[in-house]
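Trainee: Structures incoming, each one as structure tokens.
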Structure I
């Protein structure tokens with residue numbers, strides 16, 4: 001699946017055991033929602049949360065938001081039942097936690113297929129351990145059903161014994177390797193959460209850095225951060241204006257038999273045109289979601 005098949009600027013985790021939260025999600029301006037059966041749900045509430053999520057998905061009303069269910073790992077006592085329940089739940093994707101091998105992805109896929117999952121049910125993988133980072137290239141090639149990698153930076157920092165610094169320098173190697181793996185396989189990739197909800201400046205800086213590194217968007221833990229993430233990961237009006245100018249100028253140059261053209265003093269080649277078309281397509285999809 002192409003990385004830019006839809007906007008993923010803001011993807012909000014929502015606890016599956018909270019029906020009121022899932023109801024609220026129907027009106028939030030997030031591009032996507034991750035309905036969580038794993039970390040956000042206590043062990044004695046897992047089965048109930050599973051039923052709550054499936055009921056919410058079948059009821060619908062989420063508009064154009066992308067709906068993803070994070071399941072428990074197959075190695076747990078809940079994982080098998082989670083995958084079977086999600087297989088025909090009308091979710092767009094299932095998010096697998098702590099993925100460390102391509103085989104783990106294929107095992108989950110086999111369970112989904114056996115449970116009657118439609119061909120368009122995507123698989124997302126959380127990369128949140130050192131082994132997962134080192135195996136990210138193999139994971140990204142596990143199956144054509146794979147659509148997105150999701151960074152689990154909190155767990156990763158713990159396992160690395162790394163500090164949570166404002167510039168995220170201890171995480172840059174891991175983030176970069178996973179972006180490389182995703183792009184090499186044509187996948188989307190989402191940055192990890194920002195834990196300090198009182199740190200607006202830090203959140204803005206993390207979003208800015210994430211976009212500069214190449215991420216499609218950010219995973220979120222609170223609705224108050226949705227608007228900032230949407231703004232940070234959307235092309236600006238100036239970017240779209242310049243992109244359209246590049247596309248038009250290059251088309252005119254091609255019609256005249258020229259391979260390159262100068263726009264606003266900058267040499268433009270086909271690679272710049274490809275990126276310009278990507279930005280314009282992303283902007284078109286964002287505008288369509290808002291309509």
Structure II
């Protein structure tokens with residue numbers, strides 16, 4: 001992926017994106033990570049928190065340490081444990097002495113299309129945050145918001161002082177989140193979207209990839225509608241006699257980069273499992289069909 005000069009500059013420097021929030025971009029761009037993983041530094045005084053430390057890349061850690069400067073890091077927070085989000089937590093802890101807090105550890109064999117997003121086997125939190133649990137600094141308060149779906153251990157973090165929400169991979173403006181079984185769960189994902197939509201206090205989302213979302217409830221409402229539309233597309237495919245995911249994806253995702261077809265197929269599978277739970281479809285091997293009514 002070729003990036004413009006202004007994006008390349010962000011790999012070397014922290015960028016102020018909001019009150020109390022700075023961003024350092026990791027140099028790991030891909031069709032799945034957009035320009036790379038965004039690590040957020042929360043706090044403007046002598047104590048800060050780090051959200052999604054990112055991949056274990058020396059240049060990224062150097063940029064983070066330069067941005068932190070003389071401040072004390074009181075918490076290294078991870079939204080989930082895909083390898084583009086949490087591996088830098090351990091070396092950052094060794095360098096700063098800060099505890100790793102946030103999502104629960106999770107390691108699964110991933111049979112999905114994303115080798116770069118397999119689960120981080122090195123992740124070892126000092127403290128797992130429950131839904132609604134808070135972390136405090138001199139000028140900031142972070143609240144953990146459990147949002148399973150993309151992964152079962154996914155958390156968002158709400159910054160009470162400014163109405164910002166760090167949405168990880170759950171909500172992004174540039175792309176929909178991949179929901180890849182067996183750990184990715186469409187039922188849970190839709191419930192988590194509804195949970196965020198009900199939070200009227202969040203004024204801006206800072207995702208782990210891509211630009212800030214300045215109309216968060218509008219976007220979440222659209223995402224819920226989009227997923228329901230995908231479900232209707234799947235039902236129409238089944239009604240037309242197409243019962244295999246590999247045949248559905250090119251018809252449902254016209255114009256999509258073929259490198260992303262595998263990921264799209266995982267989301268189709270997640271929808272089908274959701275429909276199966278609701279008793280609307282059944283499967284026989286790789287073949288799916290509607291339940292006769």
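Each value in this text was obtained by applying a stated rule to the coordinates, not by laboratory testing. Keep in mind it's a predicted model, so treat the numbers as computed, not measured. Cβ atoms are built from the backbone, for glycine too; each structure is taken alone.
Trainee: For which of I, II does distance in nm of label points 7 Å out along Cα→Cβ at positions 68 and 180, calculated from the coordinates, equal 2.3?
Mentor: I
Trainee: With relative contact order in percent (Cα under 8 Å, 6 or more apart) derived from the coordinates and found to be 12, which of I, II does the value describe?
Mentor: II
Trainee: Tell me which of I, II gives -9000 when you compute helix-only ellipticity at 222 nm (-39500 (n - 2.57) for each DSSP H run of 4 or more, over all residues; to 500).
Mentor: II
Trainee: When mean projected area of the Cα convex hull in nm², for residues 100-139 alone is computed for each of I, II, which one produces 2.8?
Mentor: I
Trainee: Then there's this: Which structure, out of I, II, was mean projected area of the Cα convex hull in nm² calculated from, if the result is 16.3?
Mentor: I
Trainee: Give the label, chosen from I, II, of the structure having the highest value of mean count of other Cβ atoms within 10 Å over residues 84-91.
Mentor: Evaluating mean count of other Cβ atoms within 10 Å over residues 84-91 on every structure, the highest lands on II.
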